[in-house]
1. With relative contact order in percent (Cα under 8 Å, 6 or more apart) computed per structure, which member of I, II, III shows the largest figure?
2. Consider the structures I, II, III: one of them gives 1.2 for distance in nm of label points 7 Å out along Cα→Cβ at positions 62 and 174 as calculated from the coordinates. Say which.
3. Where does the value -0.86 come from, among I, II, III, when log10 I(q)/I(0) by the Debye sum over Cα atoms at q = 0.21 Å⁻¹, for residues 54-109 alone is the thing being computed?
4. Here volume of the Cα convex hull per residue in Å³ was calculated and came to 118; which of the structures I, II, III was it taken from?
Structure I
Amino acid sequence: MTTTGNAAAPARRQRRPQIVLEVLEREQLSPHLVRIHAGGPGISAVEDNGKTDAYSKMLFPHPETSLTPPYDLEALRAEFPVELMPSIRTYTVRRFDLENDRIWIDFVTHGDNGVAGPWADRAEPGDPVVLMGIGGLYAPDPDADWHLLAGDDAALPAIASALEAMPREAEGVAFIEVSDERDHLELDAPAGIDVHWLHRGEREPGTTTLLVDAVRESPWRDGRVQVFAHGERGAMKSLRPYFTDERGLERSQLSLSAYWAYGRIEDTFQAEKREPIGEI
């Protein structure tokens, strides 16, 4: 079909307004996990959406640009080459502590790799924290007979939030992949949730089958399950048919998504997620 010059152009998706906070405190939770307490005057724009996988796309300016938030991204694109533009990274809001005018955001760090991790390692009180709205879809179903949670370091904040929010009589199992016992956290899990820490040792994140194997080998319980499985793309790709085809779960029972992809920075990963299946 041929279009004419009068055809309306596709509407550009509007970005959510930026919420500008500041670092109040930096807390080292484990060798590879840093918690940033963020607040300040902008906290009045933050609303708790009631989801334990609440997240925000965060903006991190290039250190050579000395930009002051909020960032006019359209104007900056006309001024800066792409490599100097603010980077967008997605992070879980670990807790809405709005009674104390703050939120918690946990960052996985691996030395100088990446953008957000090194920023969190060096963050100091007063540094800007820029959010692009808050999303989220999952919260524990109090009517589920049991729960299955599975994820790696990147999913640990959301899993910790979910465990806290569950009824104290909840039952189920959680599998969490980390480097070793030094990365274990104290989790407020119901007594009926069996938490299993999986250790990959010196192997790189995203290069093992630990998580997939643990889920598949775990005894399947009777009753209606609610599943939360988030982490590296390859692991999630392997788990999806197990839940949908082999276990026959309905869509309403399953929250499964890739938080990241081995060998991909988030800019590339997010672009690939928009590609038709089979073209990556």
Structure II
Amino acid sequence: MTIFEPLGVPHHWQPSPLAAGPFAGLQGGAVASLLTAEIEAIAGPRKWGSAVSATAWFLRPTPIAKLRTRLAVVSEGGRVSVVDNTLWPDGEEDPCATVRVTLSRERAIEVPGFVDGGGDSFDPTRFPARHVQAARGRPWFMDAMEARAGDGIAWFRLKHQIIDGAGPLSSVLGPADWTHGIARPFQNVVADPNPNLTVQLLRRPAGEWVGIRAQSRWQPASGLGIGSGTLLDLHGEIGHVSMSVVLVPFPKSASVAN
């Protein structure tokens, strides 16, 4: 099962219930993953190389409805290509989200004296599994993942593909979108949506697990904040995530249980 199902027309998608957010509409990480996965799925034939970074902007809530997307090549050729992908509810004119993905052809470079700082080893399965329930108890994006946490790291493993042909970066975006919530300084007092999301990869993740060593900062006086974190796989650092945070009153009817 994929989290977004193709509708038989290119760039038209039906989100499954597993793409939902905790309150209304789709989870931003699911939307960013879809838009990035579409680009990764055609990167091979276009000889763009690997997706090394993505920045998503969430322009308005994305409804649980049929969706359409449109790719636009910003720059193509040489070592680096840049591609945009934008999403609309089918039949509407105002977009809900857009991503800009940077892709690069990998090329080994010899640097005398350089030593890779790897050597870490992690085992998320030694920590208990965690389940976070959405408001009203309905299925949501977190149900598409196995989640564990310990030693200051939150670990996620996607149990379903975003779309057929999805690549490494799109598999990281979903977990990365939780970063500001993992390090939230207060629970269930204000909602803290992120209007954007940026992920940069140092290397491709090895295996299915993605870890986040997260931190966040809030300024209630301005209603703003930031979230950021180091991204890991079982062998060490793979990249970085950051996002802006907008603080809004917590929905009184919401109930989210850990």
Structure III
Amino acid sequence: MTSTQRQPIYFVSHGGGPWPWMPEQAAMYAPLTQALQSIPAQLPQSPAAILMVSAHWITQGAVQVTSAANPGMLYDYYGFPAPTYQIHYRAPGSPELAGRVTTLLQGQGVAVTADSQRGYDHGAFVPAYVMVPQATIPMVQLSIEAGFDPDFHHALGLALQPLRDENILIVGSGLSYHNLRRFGPAGREPSAQFDAWLQDALIDRDLNARQETLRRWSQAPSARIAHPMEDHLVPLFVASGAAGEDKATCFHHEVDAFGSLTVSSFRFG
């Protein structure tokens, strides 16, 4: 039997829409591209599969997991060039991993159901494409729950921890700042304020301290400007829980994303 090392955990700020397929946005997204492309080389070995927790899949009352062997595509964005609605990221699914996720979550009392019809949304296929453009690593998506409760999603992450020792890479995909009405210069100061709080909340904190701080995220400076609705922050709660006692580092940081915003991505372990 081949032994494996524990996989790290990531929370990535995934950018806006189908940007990797828009050459005119290449320069703006160069820092994020470099960060995402660096992930495979940071891993102890190539993962058997990726479990992607996307901010763009929100379910009510229970979480859901994709179980198709070959998921289709979900173009859940609007107003982009016509070719971006013909994108195909052909990574296979993994019914086996979907079953394992279901078992782990149900074992901790979490209500979870399988969805055999849902395709990859852009919160999943965009970062996955930049990380693994050959689409050779199977991918499964896990939804977040519409109540956005930090403790619930922290517990979700805790339940998923064993996957890390089974060579599964867990990625939370959201944005550290997500206010579409203040994506320009009006977002410069609030994004910087919230990012500074986020760095302090995560870096060099143990599991309990992280969770206590993240539980009160809405009291952070500019919190409700940075996240009028916290869907893009919730995958971080899952990632932090799945990280256990592993400490966080910031592996992607910009102070002029989209021309004016401070955004960050984090690795645990």
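Taken together, the values in this text are just the output of simple stated rules run on the coordinates, not laboratory data. For clarity, every value in this text was computed on a predicted model and none was experimentally measured. Cβ atoms are built from the backbone, for glycine too; each structure is taken alone.
1. That would be structure III.
2. Of the options listed, only II reproduces it.
3. I
4. III
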